[in-house]
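Participant: There are structures below to look over.
No lab work stands behind these numbers, since they all come straight from the coordinates. Since the model is a prediction, treat every value here as computed from it, not as a measurement. Cβ atoms are built from the backbone, for glycine too; each structure is taken alone.
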Structure P
């Protein structure tokens, strides 16, 4: 009989317990092979509804259906062993009522095998978060710039530029914390406000375009690898894969046209 211990994934309580400790590392992933690469380095992986824009060419995340999230969520879970997998609830699957949100969240958890869901919204979604958590569904909250509300916000605008608006964002953070969220994403938020919220609440804050004082950070994988044509200001590009892929494709096309590929090493005799 094998004595090898199975690898255990990180859990939501373990992520919460990282508050104020070592920074939490996270990236998005949408498919098994990139998830496998990220798995050894990230504490949690987000299957974000940004996949609609990154993978499927949509202008916003609003049009992403739940079936698409489940399909990509399954792939990421299959490609990983260690990281907690969190799947975004897409627009229209949770806003109507806590009951509708539970039905859709339960479907995501059951069909993908992920460990938690994420939904956007602060105080207005507190009752829904509480309803889900009380029924066994871990929830990561998301406030600040909420892409699913970009039409109402008038685009992707940085939040907290006017200090008079800070109280509303602080109230949102407190509301989702009290409702039982295990962590909270702060997106597109001015640095001093994100730092202040991080100090005020008991759950980890995950920054994206926020502050280095957040308890963790997340980026879209394709953005930080140089695969996105226009990455946001808050992205640091750690690789130039777009140029490398194009150079490789050009080399392949040139060799095919010159009848240099396949060569002797690539054919069967």
Structure Q
């Protein structure tokens, strides 16, 4: 595999806007391109919890921050634990890493980032209110309400549901997400209509789960304008890290990509 080490080259969504000076929001779903990590982590691994060389991880995180024209101490992430908890990020608490799975802010010049390696990274924006969010939504987080918690936290900062745009970034596709009967039962006990997200797999008693559509439908049910990027983290090794792919290969660890969003510092005048 050849990884471009020159500079990060994130995927972006038209729903969240282009990179023009008129757009107050900058965002990117960062892939493996433009990083310095080696071996299993080759590329832009930003996972502080991985066993990668820490100096490489810090350099990768610095490159992500520079893509936003900001210093690395403006990149805000949390200790992700597959929960519905949300942190409101401020200049004062930006270096804290509480156990949570989503971040929101109305402070220009902060980059909100969530890490993933098959789970769904979701970026949120209400450009009119100047409020943004980022959520790590694996099946557990989405099932337990992390998306709705993120919306509620954005509302507390002045966002309005009907104006919020949310985009699900690269994550594992249904074709590569096989689950057991106990997993299916959990979803059906919550709502029989969840049957639509499962199709039988080749393995008896198992099913393939459509995490992508489940996530987008939860966002739309919350009243948001929502979309997704169709890319599959499991299928495209050149571009994305994948926990499940690493597990199937019995590899000892895996890298984490980052999806990030920021309010530009000049969007509402000086931040300081």
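Participant: To which of P, Q does the computed value 1.03 (Rg/Rh (Cα atoms, Kirkwood Rh)) belong?
Facilitator: For Rg/Rh (Cα atoms, Kirkwood Rh), the value 1.03 is produced by structure P.
Participant: Compute mean count of other Cβ atoms within 10 Å over residues 79-86 for each of P, Q and report the one that scores greatest.
Facilitator: Comparing P, Q by mean count of other Cβ atoms within 10 Å over residues 79-86, the maximum is at P.
Participant: Rank structures P, Q by mean count of other Cβ atoms within 10 Å over residues 31-38 and report only the one at the top, that is, the highest.
Facilitator: Values: P: 16.8; Q: 21.9.
The structure with the largest value is Q.
Participant: State the single structure among P, Q that was used to calculate helix-only ellipticity at 222 nm (-39500 (n - 2.57) for each DSSP H run of 4 or more, over all residues; to 500), giving -6000.
Facilitator: Answer for the origin of the read-out: Q.
Participant: Next question. Can you tell which of P, Q yields 23 when relative contact order in percent (Cα under 8 Å, 6 or more apart) is derived from it?
Facilitator: Among P, Q, the structure yielding 23 for relative contact order in percent (Cα under 8 Å, 6 or more apart) is Q.
Participant: Give the label, chosen from P, Q, of the structure having the highest value of mean count of other Cβ atoms within 10 Å over residues 55-62.
Facilitator: Q
Participant: To continue, here is another question. From which structure (P, Q) was mean count of other Cβ atoms within 10 Å over residues 119-126 calculated, if the value obtained is 28.0?
Facilitator: Derived from the structure labelled Q.
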